[in-house]
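These are the structures, in structure tokens.
Please treat every number below as a calculation from the coordinates, not as lab data. Computed from a predicted structure; not experimentally measured. Cβ atoms are built from the backbone, for glycine too; each structure is taken alone.
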Structure P
Amino acid sequence: MTTFDPSTFKAGLAGEKISFGMFAMLDSSLSSALLARSGYDFLVIDLQHSPFDLRRVESVIGSCVGTSCSPLARVHPGRPDEIGWILDMGVHGVVVPLVNSRDDARRAVDACRYPPKGRRSIGAVRNLMYRGDAYLDVADNDVACVVQIEHVDALENLESILDVEGIDAVMPGHIDLARSMGYSLRYGPSEGIPVEVTAAIKVINDAALKRSIPVVPVPGSLAEVENALLEGHRTICCSTDFHTFKAAIEQRVTECRRLAEAAVANH
């Protein structure tokens with residue numbers, strides 16, 4: 001009897017539910033296990049910007065096993081070989097940064113699909129163990145290939161990039177995009193985004209919508225999450241574990257010091 005445990009992330013992209021996720025930048029299986037069991041539908045392990053080694057990647061992916069939280073990974077730019085490797089480690093999809101041309105997009109998609117659709121090599125031992133013995137038969141439709149549009153070069157090539165068959169979602173990278181346009185934005189709540197950057201994000205959204213490709217925004221505040229929902233987005237990546245934990249810790253320390261000041265004043 002063949003079995004398969006489908007990806008909840010891919011189900012979210014199909015509009016079956018509203019899905020919330022988060023970038024995992026803290027190289028800790030414990031914090032990832034906490035997130036996976038706290039209601040998030042997906043985690044994106046950030047190989048691009050975080051100090052993950054092989055064992056930590058394995059442990060973070062393993063922390064999602066047995067939950068309804070799909071592990072994904074953001075790979076390094078220009079590394080289609082890393083896509084096949086991390087998929088074989090057991091993630092349900094990849095986020096590919098700095099996709100600036102049609103060729104970049106084509107290489108990303110090819111690395112996510114088995115022949116004849118792509119160039120992914122067969123060696124999915126962990127997926128057969130974690131997901132079920134039908135994995136090889138359904139992987140091409142289950143694996144999510146998410147491309148990041150985050151540079152002015154990508155804007156110039158946007159139509160040809162999104163015309164590549166097999167792109168499952170687009171994730172605009174507004175921080176890097178703004179920098180490539182000559183602006184400097186900080187991580188976190190995106191207040192005061194220049195109108196030129198906002199207009200560029202709209203161009204990306206409109207081009208994806210025209211092709212029925214879901215857009216996965218990365219809001220840095222609850223207000224931005226609300227705006228994303230009102231705009232019709234149904235799969236939303238809510239900042240990073242680092243920035244979320246940092247904000248929560250700073251708020252708790254501030255509250256403790258406020259209580260301390262009040263207690264001293266009352267003595």
Structure Q
Amino acid sequence: MRILNQNDHENVMRLLSKKPAENLFTLWGIESYGYEAAIQTLWGQFDSNDELIAVLCKYKNKYTPYWETECNMQIFADIINADINEKQVNGIERITKEIEPYITDGYNKRESYYYAKCDPTSNHNHSDLVRCLKEEEVPQLISFYQEVPEFKREYNPESFIDQMNNGWSRIFVIEEDDQLISSASTVCETSVSAMVSGVCTLPEKKGKGLASLCVEHLMHNLFQENKTLTLFYDNPEAGRIYKRLGFEDIGKWTINSCKERNNRNDN
């Protein structure tokens with residue numbers, strides 16, 4: 001086991017790109033920041049033939065492990081356990097459950113979301129009602145979000161603009177009388193995958209299938225670039241809508257928090 005670097009990139013992509021949905025966030029981190037940035041570190045385990053079999057990514061305080069076949073979970077756990085700061089162990093539930101017994105203090109808080117994906121297909125049409133939001137329209141988008149109860153919060157316009165300029169996000173909208181009434185976005189776009197986010201409609205405009213139109217238009221655009229789409233949901237009704245559009249559950253995504261650990265000897 002060792003820290004990965006740019007020379008390992010081909011092997012890393014060979015492993016992680018087999019499951020672009022399961023590895024969306026790690027792939028995004030690699031494409032966005034590479035292997036040398038202070039914001040993240042990647043470790044890899046290799047088999048007897050020097051083939052990469054497992055990856056652990058630390059992005060800020062978030063650890064995301066991934067493996068397909070049997071690996072030494074204790075080695076990855078040792079890295080996580082050595083970090084005494086508050087942290088998270090995130091990923092597909094199968095993997096976070098497998099490594100949990102090796103985490104010294106266990107998980108003190110757990111969040112779980114249905115995780116669905118849709119691989120590229122050719123049967124999704126775009127709608128003339130939907131268009132891509134322009135950078136200068138971000139303030140209008142934020143004003144729209146403030147009218148949707150579940151999206152009402154503080155937003156940083158520069159964050160939206162940075163993500164759009166970096167190719168990490170694109171935003172599709174429907175407007176009526178020069179007012180935004182529905183939207184769907186991507187976040188964490190990579191060369192092979194992206195996450196669907198920001199799906200919402202003004203309360204008084206719900207029930208007309210507008211959000212579905214936005215999502216289907218998004219799917220049409222991303223599938224032309226052969227990108228797999230993923231999304232989280234925790235509402236079964238929302239899940240049924242996404243499944244009608246072609247998404248299928250691939251498990252649950254879990255966010256597991258670990259408390260800061262005090263290792264100081266005060267005696």
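Comparing distance in nm of label points 7 Å out along Cα→Cβ at positions 2 and 170 across structures P, Q, which is largest? Greatest value across P, Q: structure Q.
With distance in nm of label points 7 Å out along Cα→Cβ at positions 186 and 258 derived from the coordinates and found to be 3.4, which of P, Q does the value describe? Walk me through the numbers before you get to the answer.
Values: P: 1.9; Q: 3.4.
The value was obtained from structure Q.
Assign the value -8000, calculated as helix-only ellipticity at 222 nm (-39500 (n - 2.57) for each DSSP H run of 4 or more, over all residues; to 500), to the correct structure from P, Q. Label of the originating structure: Q. Using distance in nm of label points 7 Å out along Cα→Cβ at positions 130 and 202 as the calculated read-out, with 2.0 as its value, let me know the right label among P, Q. Attributed to the structure labelled Q. Look at mean count of other Cβ atoms within 10 Å over residues 34-41 for each of P, Q: the largest one is in P. When distance in nm of label points 7 Å out along Cα→Cβ at positions 74 and 106 is worked out for each of P, Q, structure P gives the greatest result. When relative contact order in percent (Cα under 8 Å, 6 or more apart) is computed for each of P, Q, the one that comes out at 19 is P.
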